[in-house]
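Rule-based calculations on the coordinates, nothing more; no lab input. These numbers were taken from a predicted model, which means no experiment stands behind them. Cβ atoms are built from the backbone, for glycine too; each structure is taken alone.
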Structure I
Amino acid sequence: MTPAARDTTAVLRDLGAALLAALPAGAGRLRYRAVVVGDVRRDDLTAESADGRVPVAVPAAVRTTVEELKRVMWTPERGTWLQTDMTLDRSSGRLLPLFNAEAEPGGPPVPREALVAELQAFPRPPEAVPGWMAERIG
């Protein structure tokens, strides 16, 4: 795998714009979680307002940009993230991204085949493969 042409900042800027476009009127905050491991893809987008939380459909632009972000953030020394959690605040316009490259992603266990595909697409040296992942792969 070769590093992508765009940098992380440019991709995050585009992702923030795509998330902002998905923010419903009256909502002040948007929370986004993506698990992207091999062929496993789980997305969750929730808008928050004074009235509570409501699920929001994940736009195609968000999904595409998150996949690009995963590629851009890959390094041969560490691999890339498995799960990201992001918060977008309307009043400040700030996007706060958190990335998980080590711990097993939340939700149902990721199947062995998806982990193998992940390491084929985004190789890591043995010392950068988390223990839970190495154990599941065998």
Structure II
Amino acid sequence: MTAGAGRTTLHGGRIAWQLTQTLWVGGVWVTHFVLMPALEQFGMAPMLVNAIADFMRPLMVGFAGVCALLQLLVIGVALGKRIWRDLRSQLLLLVLVSVGAVFGLRQFSGTEYLQIFGYLIIAFAGLVLVLQPRPDEG
């Protein structure tokens, strides 16, 4: 492998890391903390707001799971065997477990608050992940 090819791989990983992180963390936060409250303030019927939330939240949770998998792949390439000792990897695993829990809880009635709790875990794990350096920086 030439030195130029190695830089291209790291550059591609950096772009993938930043793009996926921006999309899923921003999407989760905007959906829950901006879009849903704005729809409520706009005067839409509560039943309609709940229907939109019931559609958007699982969509964003699934998207966060796919992006977290991609980020885990990028950090795995960057860190190798040290991946499991890294806080970023642990946060991504927390996101993936929360995604699984949210989708698993959808099968049971009366678990709406637990699903929202899982969604908030994903949101705050993403926020902490945003504050961490990229894999190629640290």
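Numbers for the structure displayed
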quantity: Winner on relative contact order in percent (Cα under 8 Å, 6 or more apart) once structures I, II are ranked, highest first; calculated: II
quantity: Identity of the structure behind 36, 10, 7 (criterion: semi-axes √(5λ) of the Cα gyration tensor in Å, for residues 28-91 alone, calculated), options I, II; calculated: II
quantity: Answer label among I, II for the case where helix-only ellipticity at 222 nm (-39500 (n - 2.57) for each DSSP H run of 4 or more, over all residues; to 500), calculated from the coordinates, equals -26500; calculated: II
quantity: Of the structures I, II, the one that 1.3 was derived from, the read-out being distance in nm of label points 7 Å out along Cα→Cβ at positions 36 and 52; calculated: II
quantity: If Cα Rg over 2.2 N^0.38 Å is computed and equals 1.10, the structure in I, II; calculated: I
quantity: Mean count of other Cβ atoms within 10 Å over residues 12-19 from the coordinates reads 15.1; which among I, II; calculated: II
quantity: Parent structure of the calculated result 2.9, given that distance in nm of label points 7 Å out along Cα→Cβ at positions 44 and 116 is the read-out and I, II the choices; calculated: I
quantity: Among I, II, structure where mean count of other Cβ atoms within 10 Å over residues 60-67 as derived comes to 19.8; calculated: II
